[in-house]
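Some structures are shown below for you to check.
A short reminder: the numbers here are calculations on the coordinates, not readings from a lab. The model shown is predicted, which means the values in this text are computed figures rather than measured ones. Cβ atoms are built from the backbone, for glycine too; each structure is taken alone.
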Structure I
Amino acid sequence: MLKKSEKKTVVLTGASRGIGHATVKRFASAGWRVITCSRMPFSEHCPWDMGEEDHVQIDLADPIVRAEGIEEIKKRLGGNALHALVNNAGTSPKSDDGGRLNSIITSEQEWRRVFEINFFAPVVLARGLLDELKLAEGAIVNVTSIAGSRVHPFAGAAYATSKAALASLTREMAHDFGPFGVRVNAIAPGEINTAILSPGTEEIIDRLPLRRLGTPEEVAKTIYYLCTEQSAYVTGSEIHINGGQHV
């Protein structure tokens, strides 16, 4: 087994379920050290080595707690290189009856919470871990959404606009981080078979060119590609993973 300092290391937010969980398993299976971050404590059902030791429980919506979390991650890294940062954590609030929160009824407090998690956390984490990313000439992957480019029947206004802003931020970060050898890209999932799906998704599936939901594992493979040397000259890009939903 490789020592921690000899392994490639990825920090991934929103690791407790869905795309995040599948992504952790993809990196772990390739021998990477995975430092996970989520609001939830580490689950005993997670299958990767060193999982509990390398888990940071952090509420990304709280700027003070977020800053403390970055310091904890840096402590875990111990001055070693960080090869990848995957900003996967996101929130998409619904109304009390599970309906879509549009721009008229979404509270200002909810807008702020969504942007803290979906938009501010990625750039704050990237800036806070820049020194470690520079050591590895590493990669950053931001997880946006198809909802960032069109009005979605289920995703609310705050979620959609935060993801649109994150897509723009990805380009800005690619420009700013590039001179340090750090690449920044985004993936924009469509209808992926996770717990975030809403009733009525079946109607969307019927209109998709591939006529099926995507899987978290398919998304994880693209994230992994963007963090490896196979994509060494790719930066500032947003890859659509949606079965053709965007065409």
Structure II
Amino acid sequence: MSHHLLDVRDLRHAYPDGTLALDGPTFTLHHGEAVALVGANGAGKSTLLKHLNGSLRPTAGEVRVGELPVHPGTLAQIRRTVGMVFQDPDDMLFMPTVLEDVAFGPRNQGFPVGEADARALEALQQVGAAHLAAKAPYHLSMGEKRRCALAAVLAMAPDILVLDEPSTGLDPRGRRLLVDLLRAFTHTRVLATHDLDLALRLCPRTLVLHRGRLVADGPTREILADRARMEAWELEAWPPEG
């Protein structure tokens, strides 16, 4: 794997209605970095994340993971490397039991059923959710669903974790557990979030998107504390005044 684990170059994406969602962001993520992606609603965060594992194809520009460009011919390899945890865990949990959900990815990677289930149980243990293996996903709390969705990605052993608004809907205890889990991982992590305290706790580096453009890339604490620029980007500074 290249020292530059993930490269985004001049990325542009226009939706069929003509909306330009991404207008040229360029950045490099190095192995083991934890990076926050912040921006107001409509800034392009979710669109950008979907390019990192090939869920969307760019109008122009390129994403490379290691030495591989992201395009239809490399998607199987890319998706083994880039694990995506969606904002709504219900989009990832659809099998009769949690164990079957978490084992779904490894089974589709070609692992025998027994080995896939073992990987699933190991991932559930990693997120403190092994006791949920036999439960139906619809019986879980939001915090439990988020942990199980994360386990479903970890079971595929990705090098990069991409998380879209991971703290949304969590109570204080669930949020604290999430912080502890993500802090313990050594993967490269990309967190798109409105939760600026979460960004500060987990991510030394922050990227700011504003109307599809990358307008800042630097130390999280410095960026979030710059009240004038944060206001110009339609964001609240952190810590809040008062």
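One of I, II was used to calculate FRET efficiency 1/(1 + (r/R0)^6) of positions 114 and 202 (r between Cβ atoms, R0 = 35 Å, to 0.05), giving 0.85; which? Matching structure: I. Among candidates I, II, the computation of Cα Rg over 2.2 N^0.38 Å, for residues 66-193 alone that gave 1.01 used structure II. Given 25 as the derived value for relative contact order in percent (Cα under 8 Å, 6 or more apart), which of the supplied structures I, II does it correspond to? Corresponding structure: II.
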